[in-house]
Structure 1
Amino acid sequence: MTGSSTNQTLSFLMRRFEESGIRPHTRFGQNFLIDLNLQRVLLDAAELGADDVVLEVGTGTGSLTALMAQKAAVVVTVEIDHRLFQLAGEELFQLDNVMMLELDALKNKNRLNSELLEAIARQLDVAPNRRLKLVANLPYNVATPILTNLLALDRPPHCMTVTIQKELADRIAAPPRCRDYGALSIWVQSQCRVETVRILPPTVFWPRPKVSSAILRITFDEVLSGRIPDRSFFHTFVRSMFFHRRKFLRSELLSAFKKRLGKPEVDAILVQAALEPTARAEQLDVEKMLELCEVVRAQLGD
């Protein structure tokens, strides 16, 4: 999804797009927020301040970008669509604290674009009190890798306030033993506090998506994150435990570490972690998954 502003009503957008001879591109997830009250909810939830370096993925028409620039130290905004990049440039060229990048925010599913990361690092290094925040109406097709990869950075965002599919928001906030609970739930909840700010119907976007959305605020917690000795290993470990969701943990461990752990070692790990051989990953809360991960890591000698 892409940005909104005090000007971004349906009539404004349709006129602006017609003048430019362009249409929203579905493959880039271009659904524009046209309810101005909800736009204010998104901005208020982000709590932007003068020390914030804001990352926006999906510049759109540049209108949300301009509003954030009024509050933040700098906005680094990324747009993959050349047509929208040019359109937004007409709105943003006078703002000296906006850095526009025409690129894909992702190098691949598991890695962010290095050019984007370098731009963020340069802005964070300008002053010691600067902190990174993600604020965006995220395109549906990249929301999960954007959030997970940002959280894996050495300097993860202080918070991420985003508009995403409600289904994805439900997965991120899900408790154990429910259908939505999985690797993404554990990865985010192991390091962050999660709050669903508002549920959004399809009617508040143009073009209308087929599903409901949500404004989600994800706040990084150094105390929670500090419990994880090796975040990279934990990230990979959690994903491997849900690779075959309905398999028993014993089978998942044997599959994930088949070249390094045999059946006796895996059985010993489950005993040490006080888990039954028939336990499944979806039954483990964050703390128990952390405990299991550390038992495995100790056994591997990593």
Structure 2
Amino acid sequence: MGKTVDGIIVALVTPLTPEERLDEGAFRKLVSHVIAEGVHGLFPAGSTGEFYALTGEEKRRLVGWCVEEAAGRVTVMPNVGAVTTAESVALAREAEAMGADAVSVITPYYCQPSQAELFEHYATICRAVRIPVLAYNNPGRAGGVALTLETTLRLAHAFENFAGIKDSTGDLTETAELIRRAPPSFRVIMGRDTLIYGALAYGAAGAVAATANVAPRLTVSLYEAVRAGNFGEAKALQRRLAPLRMAFGIGTFPAMLKEALVMQGVLASAACKRPVGPLSAEERTRLRAVLEEVGVL
């Protein structure tokens, strides 16, 4: 099944030029930067990466660049979710062909599929590729569409390559139940940066963390502290990370992450796909104070 999916996986932003074109050089620089800081995986074309605003060709280019720049050093797991099963299958097959180690698939959004329809959606994707398929459960970003615990467990028992889930529900009780009831090889990956410590303590395999764009070493240290049994240190690191995650409400997401990367000198442009605009001067001041508080500026 290739590389395992665990540890800190960065939900990568998508660097753009001021004209809203993909910036290949900036993207490759970001990938190399977070790898050098010790992260274990990369998650391009996800919510943080503005996948909803990207064309199919832009998504394919991002995945290709990510695989090339990672060069086998870390796991590459792009999001290939789409509204239709056919588009998700096509994106998953292309990611596999380009060398992705796994794919994550957000639930179809805008439409409101039933649990039976969601089962068939993921079943079809699992049959279409040989690499691991992880669901991406984020009802807050998917119009309330969510895989239930029972549907997730049914898929996990039915398909060997239905290998895990990125759980962005924020419901730690459900996360713990998934870990308790799923097959031992099933990878539960936390998708809420405020709950990394709690999920790891329950036995999660890792976290897909948007904050790891800006604080990669901090998030990796949190993961390593839990794995080493240093729970007091891990709790302190989670508390230190919290203000950065709570700052996601500064401006329209993910503008603040890109602006933070500009402040750090990692990116030259904080442009997002419109209608998402730049931070105001007051918002940049607030963000700078947060970065200084967290100790990443």
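What follows is calculated from the coordinates using simple rules that are stated; it is not laboratory data. Since the model is a prediction, treat every value here as computed from it, not as a measurement. Cβ atoms are built from the backbone, for glycine too; each structure is taken alone.
Computed quantities for the displayed model
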{"read-out": "Among 1, 2, which structure scores highest (criterion: distance in nm of label points 7 Å out along Cα→Cβ at positions 89 and 281)", "value": "2"}
{"read-out": "Among 1, 2, which structure scores highest (criterion: FRET efficiency 1/(1 + (r/R0)^6) of positions 121 and 233 (r between Cβ atoms, R0 = 30 Å, to 0.05))", "value": "1"}
{"read-out": "Structures 1, 2, by Kirkwood radius over Cα pairs in Å: label with the highest value", "value": "1"}
{"read-out": "Among 1, 2, which structure scores highest (criterion: distance in nm of label points 7 Å out along Cα→Cβ at positions 17 and 129)", "value": "1"}
{"read-out": "Structure with the greatest value (metric relative contact order in percent (Cα under 8 Å, 6 or more apart), set 1, 2)", "value": "2"}
{"read-out": "For 2.0 (distance in nm of label points 7 Å out along Cα→Cβ at positions 169 and 201, calculated) the corresponding structure among 1, 2", "value": "2"}
{"read-out": "Of the structures 1, 2, the one that -14000 was derived from, the read-out being helix-only ellipticity at 222 nm (-39500 (n - 2.57) for each DSSP H run of 4 or more, over all residues; to 500)", "value": "2"}
